[in-house]
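Down below are the structures I want you to see.
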Structure 1
Amino acid sequence: MSNPGRFTSKAELREPSKQDVRRDIFNLVWPATVESLLQMGVGLVNTAIVGHLSAVAISAVGLCNRIANVLAWPLNQAVSTGGTVLVAQSIGAGDKERARTHAVQGMLFALVSITLVATVLFVAAVPALSVFDPEPDVLETGVRYLRIFIIGLPAVGLMMASGAALRGAGDTRSPMIVAVMVNILNVILSWILIYGNLGFPAMGVVGSAIATVVAQWTGAAMSFWIVTSNRSILGLNLRGPWRFDREALRRVLRIGLPASGESFAWQAASIILTFYVTSFGTKALAAHQIGLNAESLSYMPTAGFEIAATALVGQSIGAANAHMAKRYSRELAKISAAITVFTAGLLFFFPQAIMSLLAEDPEVIALGAIYLRIMATAQIPQQVSSVMKGTLRGNGDTRTPMYIAGLGLWGIRLPVAYLLGFTFNMGVVGVWVSMTLDLVTRFVLILWRYRLIPWIKASDGAEAGVGA
């Protein structure tokens, strides 16, 4: 948990040492990173287990995740980003009542809006998945999986909204504990239900969906209990008031909706990209889906850095201490880059070994290894960009990341993917090259915007830049 004393004005507090700054970062980052790792772990475990069933199962689950994410994930990002930024700034300013109000609005909005999305997806499962023009057996398996999987979407929304509020207040350990329990339960139930252990029938991909839903709702119940307990840093009361506050919700959405727009642009572009990949066959689609999950092994160790940047910069700005905001953002960027040198190396030098952990089909493994080598070249720009995005958001600028993401995805990734994949006959490899070009371009653009922040641009002669 971050130290509130760091966020008093610079004139009132001695300048903290580099060790103090790194201690604050470490205390916030490691639980946030573990939580993010475990959140990714739910999908990774599902992919690993289902990956040993068949290429059809991998493709069906991947398509379901894609269509569910494009509708639900932008809403999660809105409440997560808006909640973290506003709670962090309120805590930094010493206004806990305002922090509580923003936390409540995020949780209520997430629960109501994502429940509506889940209802629509349940009814329209067949036409939604048919957009990808999958093979008949993939469509049939996907519809069965999706109609169970979406029952857990509101639970994910509640977990993300409550976790965002806690992280904004400096508590990253409680969301981490929830993520640990969700993953443990998901693994146990998946082992039981997918393969039919302990006397249960073997349910295959349907068992995977049931296991995920049960684990997610258990996590949602835990999150709600933590955020309303007496030990909660926010001090929310179980008895309420749990009602919408139009002005407070407007503030949350004003900050959060650009992040939602960024997420929607990413998810929509991913659907089109998946449509491209699907045209190259089931093996290519399976390699793409598993490659996406395997790639997360590289950015898992730094997954909490963007969250930490948003929270620490937000608290510093709330306390009118831009100097500390600059120090935190630069230190986070340097540490993130150093870690990613190692993790990107794993993707580049051991791609087949990593793919073999998630699939058995030799053709899928070989294709996936190509994906990992290509994406390894963009890992450092991608991870440092995440820290700079978190810095911008903590400073209240959630629009610039949205504009840059839209330009990269729709101006580079999709048209270049089509050009390389189909016009120059590079196939699925051309699609993956376009993804790397997009990530590098976005890094250049966000670095340019980051350096224009007034308190970053102002030099005190004592600190080097991000790349120093």
Structure 2
Amino acid sequence: MSLKKKLEGLSFYNTVVKPVHFVRAVAAGVRYRFPARKLRVIGVTGTNGKTTTCFMIWKMLNESGRKAGLMTTVAWGYKKLHNELNHMTTVDSKTLNKRIETISRAGAKYLVLEVTSHAMEQFRTLGVPVEIAVFTNLTHEHLDYHKTMERYKRAKCKLFKKAKFGVVNADDKHAKAFMKASKQYITYGIKNGKVRGKDVKLSPEGVEYACGDMKIKTKIPGEFNVYNSLAAVAVGQKLELSDKEIEKGILALESVEGRMTRVDEGQDFTVIVDYAHTPDALEKVFKAIGEVPGKVISVHGGAGRRDETTRAERGEILGKNSDVVIITEDDSRDENPEKIAARFVAGAEKAGKRKGKDLAVVLDREEAIAMAVKVARRGDVVLLLGKGHEKTILRGDGAYEFEDIKVARKYLRKKVKEIEMKREAEERAKKLKEEVERKEAERKKKEEDKYGNITEYGVGTSL
């Protein structure tokens, strides 16, 4: 283990290095002349749903003619989006300011920025004036860094203290803290909130609901996307977009890579890739897929040097909601993948799963995905969870190129090809059999035409 990693493991490390983060943030702002001051910034924070909410707001603004840039876990840019290759939601202050400057120079007038609790604690958004702060939800995550839920919540609330206006999920149990931190705010939700979603209809193709005089539709499924889109509606209203512009903008978003992304190569079962890596996010994915005609096969693992306390819990959630569980690697970093997997196995076994029956440990993620695709049958759902859009996997000796979606496509194509070859072979065998039977029938008919039905004379068929 390197000296840096050893130091990071010390309980007081994060507090000691705070001044360093502050100095770096000031230096980055000065170097790039605080470029965010030229933009109207919408900052989105929360445990889950941040990325999709950002994309919805970004799409809505651009569809309405407002020029909006985007910076999220998945991608960043203005007219052309670039893949985010770092395993980081809100990048370091230097990169952040450099990208904001690029977005501003490209002609953007707005910026939709995904903001993490780490970013707030480490001053990464220092000098970024936030006009609207959006809160999606708060559940157990990042306690390896924040230690307690209260400190985690306080870090998130810092965004609302610096913002001019807050948009708060009123159905979340922590909503009051974010309302209190806001100078002014509006709330949204299904059960509570001023911006209310009513008559909600869920389908595999998306969600639909009424909101005031608007009929909101999304092309991304899951009840959580009711909440994500309601947050976008509230932002749109605050920015004085018309009802039509809001409706059209939200509907225009086709998908977000790695967020309930379906991978289809013509197979007769469903494969979904999702970034879910918290207990709450996993629960929401299982709820979103609803009733499944076949079996649910889940592939998931835990990242190293990240919150260990949820590993067994996540394993139990997988065990309860899946017919088959395959535990694999995530970004293990310098942690032993076997030890990480053991905690997930313990949780899955608590839910009744048994190794060799409906529970497997396949530490190579590609092999795990290959296994899931191989055992899947018509009507099944395969869930590849935890990495979503990410383009690399972090192991003890560095980063390796890896994408769940690409790997899934590779083995799906192989399986579809094998099925097609088998079907073609069966078809050829069937035609060959039919040809043999046809020729035999023709031979018998020729014999009858030549000799007649000699059995009528009691001679029999043997001469």
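Taking relative contact order in percent (Cα under 8 Å, 6 or more apart) as the criterion, the largest value within structures 1, 2 is that of 1. Matching task: -25500 is the computed value of helix-only ellipticity at 222 nm (-39500 (n - 2.57) for each DSSP H run of 4 or more, over all residues; to 500). Pick the structure from 1, 2. Attributed to the structure labelled 1. Between structures 1, 2, the calculation of Kirkwood radius over Cα pairs in Å, for residues 174-317 alone yields its largest number for 1.
Can you tell which of 1, 2 yields 50, 26, 22 when Cα extents along the principal axes in Å, for residues 166-253 alone is derived from it? Matching structure: 1. To which of 1, 2 does the computed value 1.15 (Rg/Rh (Cα atoms, Kirkwood Rh)) belong? Going through each structure in turn, the value belongs to 2. Which one of 1, 2 has Rg and Dmax of the Cα atoms in Å, for residues 22-237 alone, as calculated from the coordinates, equal to 16.5, 51? Attributed to the structure labelled 2.
Each of the structures 1, 2 was assessed by distance in nm of label points 7 Å out along Cα→Cβ at positions 214 and 326; the largest value belongs to 1.
None of the figures in this text is laboratory data; all of them are computed from the coordinates on show. From a predicted model like this one, the values you see are computed outputs, not experimental measurements. Cβ atoms are built from the backbone, for glycine too; each structure is taken alone.
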